[in-house]
Structure 1
Amino acid sequence: MKQILIRIYSLLVMFGIDPRKTINSMMGLPYYFRNLQLLKKQKKSAAENFPFGSSYPCLGDRFSDSGSSKGHYFHQDLLVARRVHYNNPSTHVDVGSRIDGFVAHVASFRPIEVLDIRPLPNEIPNVKFTQADLMATIKNGLVEYCDSLSCLHAMEHFGLGRYGDPVSYDGYLLGLDNLFHILK
């Protein structure tokens, strides 16, 4: 029975329906209304007066953790970022790793160049972004381009079409060959 419930839950989450979030949000409603009333009451005697504006209740936040640091992605991002810092390469290129994880860690202490098939809609300090399909033939400017290269949990997705890349059974092999050519 437990396995069936886990499968149902996973299927719902896959389609953007998270029963846990829904339950936590419903449990958070009384707290939200109570806190809103307290704020309105305190506003009457406050020295400064500012408008509340539009309401955007975050109802489940009180039931969530302060962040996730238990998964292997988190620890891998930190480990490899430390290695990049220690080795201090002249040019470090990353392919497809998490912008909000590994790339952000490295960008906090040095420039990093990122190649990804997905677009990056905003500019980030210390991050030079190039949208590229690493299964296609790489441009001559990238051949023997860098002395340090990372690709954290991305290669295994090459060729699956998950991120808009072409479906290719040998996608990971094409990508691996291109990574080899990018390194000096």
Structure 2
Amino acid sequence: MWNCVSCEMWSAYKMKAKNLISKCLPVLKDANGNYVRNPQVITESYVKDGEIVYGENKTGQEAKDARAFVNDALKAGNYDFSLIDAEVERIIWIFANLFPGCLMKSIDGIRQKKKSWWDQVKNDHRYWLATNMMGEAFAGFGAFNTKKITGVDTIDFIKNRQLIAEGALNNEAYFEQILGKPKA
């Protein structure tokens, strides 16, 4: 529930540790051609001071150094998706060697409750989505998409709540108050 509402960025390694994904593979390589797990994420230890830290983002100078490594690796072309390609091929080969009807029955059975629930509530969700796209989502996507211009990728949430409480119109002046300002 927390991850659904908090908008926290979770690393693939944290997602793997929580069994939300089944595999997490590296794509970056060092100067010697060896695969390197995401250096921006703690993967070299599991617990620190009694807290699970595996998969958490590094902070401070460690994070800056890791980001520099990633940027350098990308610029130098030191990345390789062949491990991911091999994993996709492995999964496809497993599926290819199953009875297709039974496979689809299993997948549909797993999705059945979700599909049933969606069929019950989809009508009002469409209206909510349309309304949201003109307000919160519009502001959020706008903030994210203009990060290079403004230096921030989120809105001013406190100002947003204040404007809502004041009954402010959802117009250009509203968005100007909650979105980041262009950097000088």
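Read the figures in this text as sums done on the coordinates, not as results from a lab. What you see is a predicted model, and the numbers here were worked out from it, not measured in a lab. Cβ atoms are built from the backbone, for glycine too; each structure is taken alone.
So if we calculate distance in nm of label points 7 Å out along Cα→Cβ at positions 18 and 42 for every structure here (1, 2), which label has the highest result?
Once distance in nm of label points 7 Å out along Cα→Cβ at positions 18 and 42 is tallied for 1, 2, the winner is 1.
State the single structure among 1, 2 that was used to calculate volume of the Cα convex hull per residue in Å³, giving 212. It would help to have the intermediate numbers written out before the result.
On the way: 1: 190; 2: 212.
It must be structure 2, since only it matches.
Looking at structures 1, 2, which one was helix-only ellipticity at 222 nm (-39500 (n - 2.57) for each DSSP H run of 4 or more, over all residues; to 500) calculated from, given that it came out as -18000? Present the calculation step by step, with values, prior to reporting the outcome.
Numbers: 1: -12500; 2: -18000.
Traced to structure 2.
Rank structures 1, 2 by mean count of other Cβ atoms within 10 Å over residues 130-137 and report only the one at the top, that is, the highest.
Once mean count of other Cβ atoms within 10 Å over residues 130-137 is worked out for each structure, 1 has the highest.
Have a look at 1, 2 and say which one yields 4.4 for distance in nm of label points 7 Å out along Cα→Cβ at positions 26 and 122, as calculated.
Going through each structure in turn, the value belongs to 2.
Give the label, chosen from 1, 2, of the structure having the highest value of FRET efficiency 1/(1 + (r/R0)^6) of positions 74 and 170 (r between Cβ atoms, R0 = 35 Å, to 0.05).
That would be structure 1.
For which of the structures 1, 2 does the calculation of distance in nm of label points 7 Å out along Cα→Cβ at positions 10 and 50 return 4.5? Provide the component values of the computation, followed by the final result.
Numbers: 1: 4.5; 2: 2.4.
It must be structure 1, since only it matches.
semi-axes √(5λ) of the Cα gyration tensor in Å, for residues 2-81 alone computed as 35, 21, 10: which structure among 1, 2?
The read-out was computed on structure 1.
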